[in-house]
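Enquirer: In structure tokens below, several structures.
Please treat every number below as a calculation from the coordinates, not as lab data. Here the structure is a predicted model, which means the values were calculated and not measured. Cβ atoms are built from the backbone, for glycine too; each structure is taken alone.
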Structure I
Amino acid sequence: MEKDNGRITIRQASAKDARQIAEIIVEDWKAAYRGVIEDAYLDSLSVEERCAREVGRYAQYTVAAEGEKVLGLAWNELTDGEDTDCEIVALYVRYADRNRGIGKALFRNAADDFRAAGRKRMIVWCLRDNLEARKFYEAMGGKEHRAGSHIWGAREYPMVSYLYRLDG
């Protein structure tokens, strides 16, 4: 499904988007997580390696694009959790295109799609120390929900989740 938000189109990703998806993810990690995740791990990230991974899973993404240029992406999944039934697994916006409403548009698109699928409780996880992401998810109405952790490289990092009620 394509949704046009002015000049920006939100659509299902295609195989031709894999390289741009990889560029956005690597760029975002190296900028947003510097000082949060070990530098050695961030410095080891490669667009080429990431592109090889994304070519195999591009269909899991929704992208925001202007023409052929991908500006941001979201990975949305239906889940069967105890207290949630859908998740935004990842949401990234190209750094040069931030503060244009792209993240909000991708977020709202995910919530709308989940509602249309009859889902009621959405979760989003982020690094506890990623204050920019936390501020965004709180501004989108999320309530801090659960704590957890995830391993990247050789270290475990604290995570926090936000819960959104989609049923009003």
Structure II
Amino acid sequence: MNIGIRYAKALFQLAERQQKIDQLMQELIDVKQLFIENEWIRNVFYDQLMDTAKKIKVLADVYDKLSLSKEVKNLLILLIDGGREQNLEDIVAAYEQMYYDYKGLIKAEVYSAYDMTTGEVEALKGRIKALFNKEPILTINKDSSVIGGMKLRVGWTVYDGTIRTNLLGFTDSIKI
């Protein structure tokens, strides 16, 4: 089990005991989003050469700005103290997966050549729910490289029903 999963599991168990699963999920998403949007804060957090105490002091404003719980603050401080800042993304991803499993949800990404209608999206959700027995959370992506059909990614598995893939399979099958 990697470090990110261990930290996420401990945080998730704590959140479950304190009935803060949803709150901590949102806080982790907020931290992740802040690091995406603010390069300076991200660089301070990941800077391995900066003094630990100074780094924690600089990031105290971030904790207050995001109104983070003591659990998430302590996680970030623990990562900084242990020099494990690089594990934050793995921790957030693992916590998110535990959250989805707990809630009976599954994350899926759809790549289509065109904007899907509401009816098509609902039909796809129904098929995914029937296949995985979980409520899907869909991210719809319009992809110009998809000629027709669609590609569905659920976890690490990709279901490719694009015309391009079908044509490549057909040409491979008729090669002499």
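Enquirer: Here Kirkwood radius over Cα pairs in Å has been calculated and equals 18.9, so which of I, II was it run on?
Expert: II
Enquirer: Identify the structure, out of I, II, from whose coordinates helix-only ellipticity at 222 nm (-39500 (n - 2.57) for each DSSP H run of 4 or more, over all residues; to 500) was calculated to give -20000.
Expert: II
Enquirer: To continue, here is another question. Just checking, which of I, II has the largest value of mean count of other Cβ atoms within 10 Å over residues 20-27?
Expert: Biggest value here belongs to I.
Enquirer: Could you tell me which structure in I, II was used to calculate distance in nm of label points 7 Å out along Cα→Cβ at positions 92 and 140 as 2.6?
Expert: II
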